[in-house]
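Asks: Each in structure tokens, the structures are laid out below.
What follows draws every value from the coordinates through simple rules; no lab data is involved. This one's a predicted model, so the numbers in the text were calculated from it and none came from an experiment. Cβ atoms are built from the backbone, for glycine too; each structure is taken alone.
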Structure I
Amino acid sequence: MKLSEIAPKLACRLEGAPDTEIRGIAGIENAEPGQITFLANRRYFPLLKTTRASAVLIEDGISLDRGAGSPPIAALRTQNPYLAFAHAIELFYQPPRYEPRIDPTAVIAPTARVGAGAHIGPYCFIDEDADIGRNAVLHSFVTIYRGAKIGDTFFAHAHAVVREFCRIGNRVILQNGVVIGGDGLGFAKQKDGTWYKMQQSGPAVLEDDVEVQANACVDRATVGETRIGRGSKLDDLVLVGHASHVAENTMLCGQVGLAGSTKIGAGCILAGQVGTAGHLSVGDGAVVTAKSGIPGDVPPRTLYSGYPAVENRHWLKTTAALNRLPDLQRRVWELESEVEKLKKR
């Protein structure tokens with residue numbers, strides 16, 4: 001495919017040879033001639049001088065002067081290189097398509113309803129009164145429990161599970177090993193010190209366009225519901241505790257853990273390994289950096305870091321002070337020694 005064909009498909013302005021033939025895409029470090037790469041992070045600016053790519057998706061105003069001796073590189077100018085790169089991938093890679101069929105090893109209960117165009121793969125199980133919309137793909141070993149309600153264009157990869165009475169919207173993707181609606185951690189302590197299991201009666205609800213990635217869990221609620229808002233994305237090994245609510249278009253990165261009854265606002269980002277205490281709120285648009293622990297509410301549109309999580313600038317100052325602590329301690333000892341000498345005079 002020529003650059004002159006690719007540029008309009010990606011809504012980019014082309015600077016460079018329009019007849020350059022492109023056969024694929026790659027990251028800026030590994031790109032070869034005949035491939036497109038992208039630059040979205042200023043950390044990788046030096047690689048513009050050494051990349052072997054034939055074209056780069058790049059913002060306006062960034063020079064592509066690579067110096068003498070370097071082969072020319074075409075620019076595909078765009079306001080959002082990373083998003084354009086995402087669309088470029090689709091020009092060269094198409095995931096497998098699954099034709100409508102029901103594998104003979106699948107078990108579908110008589111009262112279950114499966115919409116038109118479904119692909120039900122090997123060893124899937126759909127329980128009584130489950131309802132699945134049109135054009136669903138259940139890859140293999142997928143289990144849909146009794147009374148679950150699932151919308152159109154659902155895609156469940158191998159070993160995904162949707163538990164009883166959970167509700168899932170349209171265009172939801174569950175990656176391998178996801179469990180939606182597993183029991184929350186609900187136990188009442190008895191006089192003898194043992195734990196009495198509380199029935200987890202409230203379903204997990206996933207709204208439209210949610211994606212849950214591998215081995216993540218969204219627990220059901222003791223009462224009420226656990227809800228993931230429209231367009232939100234949950235990364236690998238995320239745990240959403242019982243009765244938590246995650247609003248629309250929020251991203252929970254790998255190994256995030258939400259304790260029960262946590263409320264996360266719209267458009268938030270919780271980076272890897274962030275953990276929350278229960279019964280707290282994170283406001284709309286807040287960002288919490290990796291490995292932070294959240295003990296209390298986080299205001300909207302703030303950047304929080306650390307443990308316990310505080311406003312990011314405060315955390316940076318605290319960290320800088322901590323790094324100087326040995327020197328400060330030594331100075332205190334020296335001053336104390338001088339004071340003792342003065343007392344003895």
Structure II
Amino acid sequence: MSTTVNPNEGESYGQFVRRQFKKNAFGMISIWIVGIIAVIAIFADVLANDKPIVCSLRGDMYFPVAREIGVTFGVAQWGAEFATADWKSLPYDWAVYPPIPYAPGSTDKRLVTLKDRSPSALHWLGTDDLGRDVLSGLIHGSRYALSIGFVAMSIALTIGIILGAIAGFFGGLTDLLISRLIEVVITFPRFFLIITIVALVEQGTLWLIMGLIGLTGWTSIARFMRGEVLRVRNLDYVSAATALGYSTTRIIFRHVMPNAIAPVLIYAAFGIVSAILFESALSFLGFGVPPTVVTWGSVLHKARSSTYSWWLAVFPGLMIFITVSAFNLIGDALRDATDPRLRS
């Protein structure tokens with residue numbers, strides 16, 4: 001008599017989720033896409049900048065890009081005369097420039113007509129009406145897109161998980177008050193509330209946008225977390241912990257939340273998408289980050305005043321579409337991978 005051995009028997013839940021996730025081709029491709037965008041965001045100053053990566057000037061070696069991001073190699077003394085220097089006009093012995101020799105805020109004064117600003121060998125994806133390179137703006141804009149998405153979602157997750165856990169665990173009056181708070185916040189039109197607050201402070205900042213998106217986006221997370229905690233708190237191991245006399249804090253943070261938080265974290269992927277779209281929409285309407293900060297939404301905003309500059313709408317719109325689609329596919333793959341019904 002032969003017996004069939006299940007090769008996956010005894011694997012942990014984390015191993016099961018990873019195995020299921022790897023079966024999703026679109027999820028794996030999306031992970032690579034997000035990883036590439038993250039690498040571009042991290043090395044944006046090295047990929048697109050109007051300063052040399054490394055140069056030699058009068059026999060001394062300098063690293064202007066590294067100095068700009070706060071890293072000093074100590075190869076040569078950084079003289080005060082270079083603090084405001086025009087690095088394009090200095091008499092270098094030799095210099096190595098980034099692949100895109102334009103900073104997101106630098107303007108090309110040589111461009112006059114619409115044809116000059118269109119995509120060309122000089123500016124691969126064209127420039128806006130001020131002569132700012134679009135490709136450089138997209139590269140540096142990836143940093144702001146991911147930062148806004150992750151920071152805003154971290155704020156929303158923190159508030160939502162804590163309030164949802166408290167409401168679900170304690171129930172009664174506590175649950176009633178938190179549920180009413182959630183309902184009150186939900187009644188406010190989120191997008192118009194953010195626009196109103198930004199308009200009141202005259203000019204939004206990056207941190208203000210992150211904070212507003214996070215502070216208004218926790219309600220769904222709190223409701224989801226509350227439901228998960230309501231399910232988990234009635235399980236046997238929670239009753240056993242209570243019978244052993246463990247403190248309420250320990251029961252919540254050591255026994256309830258770790259077993260209830262996994263499905264909630266899947267929402268984070270979709271929340272990052274929401275934050276990126278919110279910032280892009282705000283910047284497109286002129287209520288986003290300051291004009292000196294170049295984001296994908298702010299490049300789209302320039303397309304409104306230049307109808308024939310199709311590249312100002314196509315390329316940043318494509319970046320937003322690719323990023324949003326990648327995070328959505330990751331969220332879908334995680335949702336499928338965490339389904340216990342798939343476990344054999």
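Asks: Out of I, II, which one gives 22 for relative contact order in percent (Cα under 8 Å, 6 or more apart) as computed from the coordinates?
Replies: It was calculated from structure II.
Asks: Can you tell which of I, II yields 9.8 when Kirkwood radius over Cα pairs in Å, for residues 112-151 alone is derived from it?
Replies: Working: I: 9.8; II: 11.0.
So the calculation was done on I.
Asks: Thinking only about Cα Rg over 2.2 N^0.38 Å, for residues 240-319 alone, which of I, II has the largest value?
Replies: Structure II gives the largest value of Cα Rg over 2.2 N^0.38 Å, for residues 240-319 alone among I, II.
Asks: Comparing FRET efficiency 1/(1 + (r/R0)^6) of positions 128 and 232 (r between Cβ atoms, R0 = 35 Å, to 0.05) across I, II, which structure shows the greatest value? Walk me through the numbers on the way to the answer.
Replies: On the way: I: 0.75; II: 0.10.
Once FRET efficiency 1/(1 + (r/R0)^6) of positions 128 and 232 (r between Cβ atoms, R0 = 35 Å, to 0.05) is worked out for each structure, I has the highest.
Asks: Here Kirkwood radius over Cα pairs in Å, for residues 88-279 alone was calculated and came to 20.3; which of the structures I, II was it taken from? Write down the numbers at each step before the final one.
Replies: On the way: I: 16.9; II: 20.3.
Source structure: II.
Asks: Kindly point out which one of I, II the value -19000 was derived from, the read-out being helix-only ellipticity at 222 nm (-39500 (n - 2.57) for each DSSP H run of 4 or more, over all residues; to 500).
Replies: Of the structures listed, the value fits II.
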